[in-house]
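Scrolling down, you'll hit the structures one after another.
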Structure I
Amino acid sequence: MQDKPVPLTRDGWEKMQQELEQLRTTRRLEVAERIKHAKEFGDLSENAEYEDAKNEQGFLEGRILTLERLLRNAQIIDEEESGDGTVQVGSTVELRDEFGDTTYTIVGPAEVDAAAGRISLESPVGKALIGHRKGEQVAVETPSGLRQVKILKVA
């Protein structure tokens, strides 16, 4: 079974590369040192420090595998590819609705950071905005109901 392509912005790809490098080098060594230190306490069957370090190692190795898979299947989105003003992956979109103005950057699912305004192209808002232009009114189906948003700016 082949993994599906993972859309990533250039910035997102670079951040994942940096995280992977940090996990492979620094974090792996730190966790290995914790395991070594915990083994010195003796009986491993009742050693909470050892158990905690082994759990952290499992999480770390899982994250490394996840990042490797994401990067292997990455499809880098050329954010400057479409100069026609339509919303696409990588676009920063300024919106206005009944709650005020909001700015989002449309990214692939692997780069989502809602607190930083980075929403997935697969989210209700992301799906609704893709392909639209500045000045258009867009209906967005959200869990709390239908919202109307106006696109003020696409960059």
Structure II
Amino acid sequence: MADLKALAERLGLLDARTLLQSGNLVFQTKARSSASLEKLLEGALATQLSLNTPVLVRSADEWHATLDANPFPKEATSDPGHVLAMPLKATPDKSAVTALSKAIVGRERLKLVGQTLYLVYPDGIGRAKLTAALIEKKLGVVGTARNWNTAQKIAVALESAG
């Protein structure tokens, strides 16, 4: 995470801070699109840290809208560790979301809102068959999931980034 912070600073991203140990980076920048920031970070991660990994960028407003749009507020309050927000690189086809829903073999539930997939794992995430790999394969879109506790910590970090 220290390398990620240093990389962000070399790229001119202001007040760069990492959050937790899951690849979350909070920073400020002049007006640049999320897509251009994603490409910048992906390229720098590949060339400077030898990490070929997708990057998803959301502005503070976009992240707060993600939290506000949660279609599972009751579950997020009662069991936040088993509710996930999964921002996606692109909006998947409705048919892909339907196929993913049909692939669920447990009690997991999902709902797509815009470019975010929300998931509920009432029996826990560890043993669930609805994995990130299955989700990305069925949707044909890359994403990154954060449980509701982490999602809220990101929101707090964004507020303090000002």
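Bear in mind these aren't lab numbers, they're just calculated from the coordinates by the rules spelled out. As the structure is a prediction and not an experimental result, all values here were calculated from the model. Cβ atoms are built from the backbone, for glycine too; each structure is taken alone.
When Kirkwood radius over Cα pairs in Å is compared over structures I, II, which one is greatest?
If we compare Kirkwood radius over Cα pairs in Å over I, II, the biggest value is for I.
Another question about this same structure. Out of I, II, which one gives 2.5 for distance in nm of label points 7 Å out along Cα→Cβ at positions 99 and 131 as computed from the coordinates?
This figure was derived from I.
Hey, distance in nm of label points 7 Å out along Cα→Cβ at positions 91 and 107 derived from one of I, II reads 1.8; which structure?
I
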